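Some structures are shown below for you to check.
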Structure P
Amino acid sequence: MNRPDDYVSRVLCFPQAHCRELDGRLKRLVDAGFTSLVEEGISFLDVRVLGKGYSSIVVLAENRDFGLGALKVRRLDSRRESLIGEALMLNEASKLGVAPKVFWYDADFIFMEYLNPSQCQPFTQVLTKVLEEGSLEELKTLISKVFEALYILDKKGLYHRELNRPGTHIMICGDSVRIIDWESASSVGKPSNLAQVVSFLLYRHKYSDMIIERLGVRVDLVKRKLKDYKNTLSENDFEAIKLNFGLTRR
């Protein structure tokens, strides 16, 4: 990466093709051990990326110390001045085992664990497949492990803020759950990660009626217990929510 090719320039200067910040950004990456950026993923404004957003893009990168990983790059047209706040939140979540590992970061970059799409799929995609093709036990297991991950975040006081429509924010990686895209996250106020996903499942998923019917969800009791849970974040209230959602207690 000492002599940037067109792809490196497009990534580091995004959404521009060239920029005065290029040399400085490139030097920081080289000094941090990065050896290459890998063209992988979808095409976005003529650049192949793993992910895209209003403030950043994510590309595949190789680092001599950590190997292959996902590199989040702050866009030059971003309103955010730094990615450090996001990196700190992501790092806390990763220590809890519910987010990708963070390897390195600074104001313009976050280098983290790469969630290979052959091993990790969006929760909503997996959920739809289980509802259409899977068994009741598979459905219970899937939703239970997502609820457990959200409870861990709520207890820690980490509020993702964008889980009312989980989309690709919640990833299912085999038996584990990884929550990504922490740019709007906060540790201020009462977290409601679980409440947001419960609301999505009951009211906004295309198969909400099927979820309620197959699990025998007692909607009124779930809503009542969620109010208690928001104030206490207690394990008893969490287990009551699971029970009234038709899920097995621990």
Structure Q
Amino acid sequence: MKIVFKIGLLTLLALPCNAQQKVDAEPTKPEETEIWQPKPKVVTVNPETGIPSDAIILFDGTNFDEWISAVDSTKVQWDLNEDGSMTVKNKAGDIQTKRNFGNVQLHIEWRSSPENTGTNQSKSNSGIFLQNRYEVQVLDNNDNDTYVNGQVGSIYKQSIPLAKASSKTGDWNTYDIIYHQPEFDSEGNKTKSGNITVIHNGVLIQDYYEIKGTTEYIGWPKNRSHGQAPLKLQDHGDNSKVSYRNIWLREL
């Protein structure tokens, strides 16, 4: 009886191992590791503008059709310039998109003003707010030091940029941003943090940073439940004279 029991136990122990070997068997034909579906959608890029065919163009320099005042949802009061850019009009208030967005790839170009002679946080200060809550700082830090978690390219008051890649004052800067929104459960509790990657003038300055919550001027980040929301551009209220152009995004 003892001998039979031992043989039976050995047989039982061997079965799972044999089964696992069958599942993980090394492929012997190339087609065994080929996947044919689903096929990625085809996206082309305009050779003149660099804009992908599936992008939503938010500002092409001709009008404010995609934007409203963030203060009262009325017509945008910022300046529309002949060179295809727009400039923050002092104390006219922030502007935001009419549409709401979630996960996006965002392209946006901005320029500080040589006329702005402020210092610290008052030198061409503006900001790009993803979902109206999470700010990527716009600031002229050329010969102008400030707190590093509030300098150009920072996730405001949260993440210091990996490098400062600013153009000269008065020259155009480019931000290419990949953003994934946070997730919340049915009771409003955050179950997954949002994250953001920022490339400034071709240089990676935020590398898949996990956002702690809202980017507060005073206080700690907040994590109130929300869904899709507008993209917002800031009027800092100190005659910043920051300009923007070529704004488009792809929904992810």
Structure R
Amino acid sequence: MKKLIIILLSLYMGMAYAQEDISYLKKNHFFGLNVAVAKNEFSPSVYWIKQHAFGAKKRFRAGYGLRFTSYFGSKVPYQTAPAKYTSGQTGPQVLFVENIPGNIDTLQFHKSQVNSLNLSINLEYQVYKKFTLAFNIDAVGLTFGNDQSAYHSSRSFSSNARPTALNLLLVSDNDIGSLNSEFLVKYDVNKRFTLVGGFCFLFTEYTTDQKFKLGNDRFRNKSEMFTLGIMYTPFRTY
């Protein structure tokens, strides 16, 4: 009888611990929809974020997430992408090195459309009651979309182009593929709903079938857009 009681108590404690663990895993998951716009450009994105709060007041938060971004552009220019061509250098110093104009080639698409699925890094700090400043950036993932006809700026020749498949965050022009980043202001309507607004900086990239100046076949558009959106969390602790 004693053994049975011990077994039942052990099972009960194990189930209680598992429920607490599952409850913890449910907390602070955020789901959102953002829409970014600029002239001739449109980019909706949907995402999930798991956040962790730090400090006594839990004002600083960091997390990871998954974001799906679509981009639609009309007659926007795509320029030489790799840092080794744009600035003649690689590594973190490319942030502070000017581009070499003679190395830059430009292609244009009548329409460009890419879809990316990336893991994201998310940081934020609550500055006042319901207001929070936030920054997020894609780290690694994949892009897909239809092939497009790309026309050289001189219109002397064209090439078929497809979205660069691999996305990888490095530094500035060292980046590969299509990567999204945002600077946001968040306003908590209540514990479950948050309104967001701010600035979106989006890289989209195509790889051409033929090589152009300096043997380059990767071309990037750097989009600067305003973004608005809404977030929802079912279980929030701060």
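We did not get these values from a lab; they are worked out from the coordinates using the rules stated. This one's a predicted model, so the numbers in the text were calculated from it and none came from an experiment. Cβ atoms are built from the backbone, for glycine too; each structure is taken alone.
A few comments on the model shown:
- With distance in nm of label points 7 Å out along Cα→Cβ at positions 74 and 162 derived as 1.7, matching label from P, Q, R: P
- Each of the structures P, Q, R was assessed by relative contact order in percent (Cα under 8 Å, 6 or more apart); the largest value belongs to Q.
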